[in-house]
Structures are given as structure tokens and as C-alpha cells.
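Dropping the structures in below, format is C-alpha cells.
Bear in mind these aren't lab numbers, they're just calculated from the coordinates by the rules spelled out. Source: prediction; values computed, not measured. Cβ atoms are built from the backbone, for glycine too; each structure is taken alone.
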Structure P
Amino acid sequence: MNITEIRIKLVHDTRDKLRGFASITIDDALVIRDLKIIEGQKGLFVAMPSRKLHDRCPSCAGKNPLRSRFCSDCGRRLREQRGESDERGRVRLYADIAHPIHQDGRDLVQRRVVESYWRELEESKKEGYVEKRFDDLDYHLLDGAREDFGE
């Protein structure tokens, strides 16, 4: 796999664990957007793009995120702990949209994205720095992305 371009969008709210977003291009042919750069207990890591998992209300068949306590359509109380559990026994709330197939691929993506993040962060400290524009990406919807991220 040849990562031919990495674009970084810094997030400046340091109260949040989210440090930025990345978009990678593979072999000048495939773009993967909305990788999240997150500050974890062991340093930065890259979360792959994901979507919230939903289920249907048994009463009205309305679609609801798994964290919902009540149906957004009919108001009926929903059962707790809906959905599949992960290997730690916790309910999976998100599913990756795109992800590496093996650990070497994940390590490559993470290493390159984190390196690019640090370079962009250093550039942002220089006088005259102009934040890159991402008009072709949906980063102007950052508040919605944070909501999807569970914050």
C-alpha cells in the first residue's frame, strides 16, 4: 500500500481528546476521509472512519442509535444493552466504514498520519501560518462529527 497524500485538519479545542482529522490518498486512486487523530492514554492514535450503529424500535420500527433510551419516533422506552458486544463485553456503538485488513497496514496508516499531524502542528506555530482549506471535505460540519463521535 502506497499512501500518496495525507491531509491534516487540526482541532484546536484542547479540552477534547480529538486532536485532528486526516484524509489519506492511497496509490493516487482511493481517498479515505474522516480518520480521527485522538489523544489516548498511550499517546496519539488514529481511529478509522466509522458510523453510529442503530436498531429499530419494536413498536414503530423507528431507527434509533444504540445509546438511545427512548424511541425518537414514538417515545417508547427502549431496552438497555441493545446490539452486539465486542471482545471486552461492551456494546459496539460504532462500526468502521473503512479499515486495514492486517496489523501491518494499520501500523503504516497510524505511523504516517501521526507523523503528518506533528508536522502540521509544528507548521501551525510558525508566523504567517495559514490553515489549509478543505472545501472538498466536510470538515465545516465539525460539530456534527463530534456528536457522531459521542461527545
Structure Q
Amino acid sequence: MLVAGEDIASFCETLRRGGKKIVFTNGCFDILHAGHVRYLAAARALGDCLVLGMNTDASVRRIKGPERPINSEEDRAEVADALKAVDYVVLFDEPTAEQVIGKVRPDIYVKGGDYTLETLPEAKIVQSYGGRVEFIALVAGRSTTNVIEKIKGESK
């Protein structure tokens, strides 16, 4: 289910009052691939529900460049929401997920193993209210960039 950014704080508070352990992760999720699916399933297994923070189209362009995203935020949110592992999707426009994390206040914040506590800007806010940060290993050879290169005939 797509939850509006202005509603996510109260929505998650209701989940918490119901005894749910909230897991949160975020990203662009532009062209969904097996690496994404495995990552999201592993994140979801850490709690009772998974909230996926998804970068808006404008945010993706600022991060990835003018040719991205390939798929619109509406399409990316719909595809992600259809996955068994994803319970809720919220769009955010900022360069990092710090503001949306402040609203969600997840019990567990999950990012890929290419990050560390020192390189993850969102880690401090999660730790400030007693949340936990977990890292999940990336699936080798699975990335949106690889998919785009393959389509363009640039991969080997």
C-alpha cells in the first residue's frame, strides 16, 4: 500500500501501538531485479512489516543523473508494492532518507552491505531514538546499472 508522506508518521505510530516491529529501507528501485527481491525479502524477515522509502523521480535524477529513472515513481511504487516482502511504500524527495526515517521511526533500518555505520548518513537519526541499523549483503552482479548496460549492449 502506498502511504502519503504526510500520513506516514501517524500510520507507523498506529502500527507500533498494534505491537508491530517496523523495518525500513529505502532506495530508487528503478529496474527491479533479483538483487532487489532478495534484499527486500531479507529486510522483511527482520520484523513484522517492511516500509519501503522510495526516491521520487526528481530525487533519482539528482542522485543518478538526467537519464534516470527509467521507470516513473508511480510505476516503481506499484511494482514494489506488489512484492510479497513489501508492506508499505512511501515516496520521499530529499537526497537522503533522514526526514522520512524521522517520521517512520523504524525499529530496524536496513541498507545494503556497501554501506557502513560511518558512511550511512541516516544511521545517526536511527541510533538517536534507540533503533537498530542492519546491513544486508548485496547480490554480486545484480544491479540496475548492470541491467541498463546489458540493454545498451555495453556489458561483457
Structure R
Amino acid sequence: MFKIICIGKIKESFYREAINEYLKRISKYTKIEIIELPDKNFDYKKTLKEEYNSIMEVYNPNDYNILMDIDGTKMDSISFATKLDNLLVQNSNITFIIGGSYGVADELKEKVDFRISFSLMTFPHQLFRVILLEQLYRSFKINNNEEYHK
């Protein structure tokens, strides 16, 4: 099973439609759950602390936890698919964590099992959720030797 813990709600309908489409496609391969946590709007340090506390309420240390982090390991789609395929052999639950607009607290970076960066660029969090889901779907297509556009 895959879980995505993310800060903030999806406001725009076009993002929701894209997310729902990829959730439907991924459901052919595995269960997937999105856990949306409220974003906070305090000063930088207080926001990071409050969002960290919210994440910790749903964080499961028994899952394989992957933080989406601009400073994380960079991978292409094939490497990402291979990593997920290998992880699924040993882990029944894989959780992805997408932080808020200030990122995440350093304590979370130290807790997770792996940190990955999809790009050096910064993306809106709603759009990034779509990008992550698309890459998960692409990974299943790759790992099942199924055709998918390049």
C-alpha cells in the first residue's frame, strides 16, 4: 500500500481531476491513500514545528517513509521505478511525505528512511502531488513492462 501525507488541501478543480485520474489508474496496481493535513500560517519556525507535529500524528515508523526533499537523491523515472519495485519486496507500506510551503522540520528529515528530489525547481504543492502520482503510475507501468508514453 502507498500513502501520501501532504500539507494543504487541493483548491483548484483541475488539480483534483488530475489527482483522481491518477488515483484511479494506480488502483489497478495497489491501494493508495492520501492524507491531507491542514497547512499552518505562522512565522517560519512555528509553522515548521506545527506542521511537523501534524505529520507525526499520522507518521508510522513501521512504514518505509520517503520525504520529498529538494536536497534529496535525484533519480530518473527508471531508477525510481526500480527502487519502488525493490522496496515493495521488503515493505508492505510505503509512505511519501510532501511538506508545506516552508518545507519540513529538520527532525523529519532525520526520521525518514529516504529523501528524494524530483527537481531542483520549486513546484506548487498541488501540482507536485499530481507529479508524484504520475511518477508512481509510470513506475507501475515500467515495472509491469506495460507501454506508456515517453
Any idea which of P, Q, R comes out highest on FRET efficiency 1/(1 + (r/R0)^6) of positions 42 and 130 (r between Cβ atoms, R0 = 30 Å, to 0.05)? Q
If we compute relative contact order in percent (Cα under 8 Å, 6 or more apart) for structures P, Q, R, which one ends up with the highest value? R
Where does the value -10500 come from, among P, Q, R, when helix-only ellipticity at 222 nm (-39500 (n - 2.57) for each DSSP H run of 4 or more, over all residues; to 500) is the thing being computed? Q
